[in-house]
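Computed from the coordinates by the stated procedures, all read-outs in this text should not be read as laboratory data. Small disclaimer: the values here were computed from a predicted structure and weren't measured. Cβ atoms are built from the backbone, for glycine too; each structure is taken alone.
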Structure P
Amino acid sequence: MRDSSCSSNFANEDSRKEDRAIADSAREQDRTIAEDARKQDREIAEAARTLDRQLALEARKQDRKLADRQALQLFIWSERDLNNRSFHRADMSELQLSGRSLHNTDLEWCDMTDCGLVKADLSGAKLFQAILNGIEGTECQFVAAEMEAVVMRKARFMRRSNFRKANLSYATLTDTRFIEASFEGANLTGTDFTGSTLEEEAFAGAHWDWDRKPIWPEGFCPPDNARPLEEEG
């Protein structure tokens, strides 16, 4: 009888130990879950603060950008002479320069997207890698301008625009209607005219490296290269 009672006590003790172990395991699991939840909450909160900081910084950048562009527009309106100026790397997008003269002006790396250039005169201007997407350029003068690697996509109203003797090597002049435009004597080495409307007579005297021909729009009859073969090399 005594042995049976001892065995029962041992069994009860083992059961209590097992219950305590299960309870401890459950509490540990609860603590782990709670800690993971707090960690996740902290990470979410930190991510939210980081995003807020980034958005605030971007907003300040945009505000400064807008303020700079507005200041530049005011400067352009107030200045009568824009020749021989330097606007290197300036954000000139959507600015109105129609009818203005910018002879020999430094416009390299400028963003001139959607800029108004109707009857503007940029003769001799430096436009290396400038962005001219969507410009309005009817009768705009780019005579002898340095326009290497310029990007001009979907420009509007480019009728009678003048690129005579301009350096357009490796420029992108795509999806644009160049009606009555002139490219007389222009350097067209590697120039991309894909999707543009061109007139063959506009290219009198135009020339390019023989191994870097222009990319002409589909169906266009290319003009002759005015550069003699013997000049190569």
Structure Q
Amino acid sequence: MCFTVAIHATREEIESRFKARFLAGDEFTPGYYFSAFTLPLLPVITGQEENTIDLFHWGLIPFWVKDSASADSIRTKTFNAKAETLIEKPSFRNAVKSKRCLVISKGFFEWQSRQNEKIPHFIQLKGEEPFAFAGLYDNWHDPETGEIHNTFTIITTIASPLLAQIHNTKKRMPVILPKEVERDWIDPDRQLDRALELLVPVDDAELSAHTVSKLVSKQGVDRNVPEVIKPFDYSGSSLF
């Protein structure tokens, strides 16, 4: 699954890559570590506003949720959405028809099981440029406060050979969309079956992966630092 990402790209770099603009006043700050469990505000592009980069919270709240307690509960279960069951799950089956989005990122972390230890890896494109995960979003109206909550989920699929070696327990990976099909995914006029055809593992030839230090796994420390994505060599450890 995918619960931890890095978006260490400047606003200008993101705008140039996606040919879209952040809204004036948006306060997105690039970072090396974003955990879904903190419900971060991250950049997305929807099919409704293809030239605008919005900021939505990670953890999808379906429009039909009745109250804030239910919203708080369900959003911790919707960080990811399995591509194979999107049209079956109540939380996603409406959004997949008309609320598809691009979730902008520059890399993500996965943990490999080795002799009862978890070794963190950082995965990115070989060119280290920003890219887009396939996502879904929804807009929930809080009946108690009147506030509109814009939230998203990242879609996952079966792991590619490379990711199956890294994420070697559940063997899944987030859907990374090739640049040439990003707009096809969010096109509201694209037939659903043709949109679902895009939810496949990215070609491993496009990816770069390396082990990183266990700083990324530590609690109670600042993980939003450049060191968290730097290569770390475990070859001298007892793991091998």
If relative contact order in percent (Cα under 8 Å, 6 or more apart) is calculated for P, Q, the one returning 9 is structure P
Computing helix-only ellipticity at 222 nm (-39500 (n - 2.57) for each DSSP H run of 4 or more, over all residues; to 500) for each of P, Q, the value -12500 comes from structure P
When P, Q are compared on distance in nm of label points 7 Å out along Cα→Cβ at positions 30 and 86, the highest value belongs to P
Output 18.3 (Kirkwood radius over Cα pairs in Å, calculated) maps, among P, Q, to structure Q
